[in-house]
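> Read through the structures below before going on.
What follows is calculated from the coordinates using simple rules that are stated; it is not laboratory data. Everything numeric here is computed off the predicted structure, so don't read it as measured data. Cβ atoms are built from the backbone, for glycine too; each structure is taken alone.
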Structure 1
Amino acid sequence: MNVFLVVNHKRDWPVEVPGANVVSAREYLTDPAYSENRPARVLNLCRTDRYQGRGYYVSLLAEARGHRPLPEVKTIGDLQADLPANLLSGTFNDQVQRALANHTGDKCIVDSYFGRDPLRRNDTLSQHLFTALRAPLLRASFMRHNGRWRLSEVRILSAIDIEPEHHAVVAEAGTDYITRNRARMRDAPAGTPALAILYNQDEPDPPSNREALEKFSAMGQALGMRTEFLRRNEIDRVPEFDALFIRDTT
């Protein structure tokens, strides 16, 4: 599977990520070579703050081509309009309270580079943000009011927003993400049925324990399916799959 790191200008991405091709937005939007119907993951690192700007059209065209963009068009639109609903749920709020319980002060800014905090202070919260929004680069602001933390703002970052001292971190995080994604997809030829298994790792009394979940996954693969575990806050990814096996309390 091809992986394209799409940026406004190639000079915006000064680091090397093995396994990924750096492509300018203009190239991806206009070069016929990228319109071929081959499996691809598009990591859109363009600016998306402008309404229907170039970054928006990169994700839009990627979806039309059958590529799998991060972020999706819906995520870009949701963040331009307001806070997305999946970050306002009780589950996410509980995660925020736990993650920032020991933070001093009443304001906290957390960056997420492929689910990793470049300062390594809030990796768990960075991973929650990445899981919920599926955007490679994010910045979230939290405010404490009456003893509880609230999400006040979240926005998608572009390649040029990365501080030079964080280039090594984003390169490592991007490489790890691509490696995991490739490992999951490498043995799945085009047309392989995809099965999502919905689970909740925080459920105290889950319908299926970890051993049972792994057996379900192995059985699906034995039947010729590609299996992937989804959490509840990834429910918007269900359309990517042919079937959903629910192993979560509903």
Structure 2
Amino acid sequence: MRRAAGYVGATVVLLVGWWALALAVGSPALPGPVVALTAFVTVWPQLWPETLVSLARVLVAMALGTALAVPTGLALGRSARADAVFAPLVFLTYPVPKVVFLPVLLVLLGLGNAPKIALIGMIVFFQILVTARDAAKAVPHASVLSVRSLGASRWQVARHVVVPAALPEIFTALRIGTGTAIAVLFLAESIAGSNGIGWYIVDAWGRIDYPSMFAGILAMALLGVVLYELLDALEARVTRWRSAGR
């Protein structure tokens, strides 16, 4: 209830600020919230299929990137030998902005879903990989020894000590990665797309249909909120021990 009230309050503040800015600018390129929300309701029958396409791309990309990054990062964090070999490679490639590979992916994978999913998945992979590695390395050695002294195997140590300790930081990285993923999704869909919210926004902009353009922007913002809440609900479910200990 408190969370919903917070969303309502933040929405009111944003709408008032938006209205004041639109009034001050006085340009058709920045319609007020009433015009944009009216357009959102009007074009929703055309907009919701594009929203589903974008949502599917982000979910698949984040799932693939996370599924590959978490075990790899945890393994690097718990193995000094593997970390010494592969960490330099990770740190050399991590700072490279992955969006520069979009033209290469478009040539190799075409103009469909594959290059967009690959690009977003690549970005999420590196963010989660570095976070999972650092979280695994930060697990206190005493905690590992105490479990090993009870006869736990390496798999049991990983399952009951390393993974639970790393999960909160992994979910934090996923939240941060969500914003980046949506931004990259917009870029990919606007440059090389024939569907999706990014394509819809740029198409409306090209037609000088600014209310519809802002309807697309609202849909993309809504997409971000939905993904954030999904991650929050998933974290609460898989880390129930945190709330139980408070």
Structure 3
Amino acid sequence: MGLTTVLATACKLLVLPPGGMFALAALGLLVWRRRPRLGKALCGVSLALLYVLSTGVGSWLVVHPLESLEPALGAGPSPAQAIVMLTAGRVRNSPEYGLQPVPDFTALKRISYAAHLFRSRQLPLLVTGGMATDLANEVPLAIITRRVLENQFQIPVTWTEIASRNTSENARFSAAILKRAGIGHVILVTDAVHMRRARLAFERAGIAVTPGPTFYQEPGPFGPLRLWPSAEGLRRSHAALYEWLGLAWYALTDN
């Protein structure tokens, strides 16, 4: 496991919600007896952050600026020569499919949009995504995605990149395949919150990008329920804050 993977895992567990808030509260409890004011402050801040980031309003505050960085792809012409779809997560043992691995709901949004773009643009499609873990007999994400595209959407996949473990490797390994095929400009398909970081990674790898963001988070009308905490609000905040941290990491490094 590389340093980047270790740092990303630690970040997810100790910084991002909800783990970061619980870690902050645990620190507050540890210092409570010796430094009661500090302990109370840390616990209070952790609870306040957990509440705000769990609400529709709080999640919108961290999601919307990211989504605004890359507008939706229009119907006009593009100089792109291919479509590249980044894979997402999986359900490892789906009972309705005979305990076979299948794409999760995030991956299905990307798959659906990639299929739409293929039908409207008629460009060759590359799917990128390798092993999410070091588990034995793990099926690469790109293989799972290709099966769904070809068997359920009837969309042919021209190239499958199965070695990458993160966005930076998605870009570098896909770029090698694309350059061998004489392709230097692609439509890139991923979540709207992930698009800016993915675009930077591909451009660093020498591939020009026309963004094809999908899975925008619908804010909905403002009302009292948007001030009520929910698991969905927390999920959105978690995803967006991970991307903000990723962009900060990209600004400081070449990865």
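> I have 10.6 for mean count of other Cβ atoms within 10 Å over residues 7-14, calculated from one of the structures 1, 2, 3. Which structure is it?
2
> Something else now. Suppose mean projected area of the Cα convex hull in nm², for residues 103-150 alone works out to 3.1; of 1, 2, 3, which structure was it derived from?
Going label by label, the one that fits is 1.
> OK, next. Assuming -28000 is helix-only ellipticity at 222 nm (-39500 (n - 2.57) for each DSSP H run of 4 or more, over all residues; to 500) as calculated from a single structure, say which of 1, 2, 3 it is.
Here the read-out was taken from 2.
> Right, another one. Once FRET efficiency 1/(1 + (r/R0)^6) of positions 23 and 215 (r between Cβ atoms, R0 = 30 Å, to 0.05) is calculated for all of 1, 2, 3, which comes out largest? Intermediate results must be reported in sequence, preceding the final value.
Numbers: 1: 0.15; 2: 0.90; 3: 0.60.
Across 1, 2, 3, FRET efficiency 1/(1 + (r/R0)^6) of positions 23 and 215 (r between Cβ atoms, R0 = 30 Å, to 0.05) peaks for 2.
> Here's a follow-up. Can you tell which of 1, 2, 3 yields 0.60 when FRET efficiency 1/(1 + (r/R0)^6) of positions 15 and 119 (r between Cβ atoms, R0 = 35 Å, to 0.05) is derived from it?
Considering all the candidates, the number was obtained from 2.
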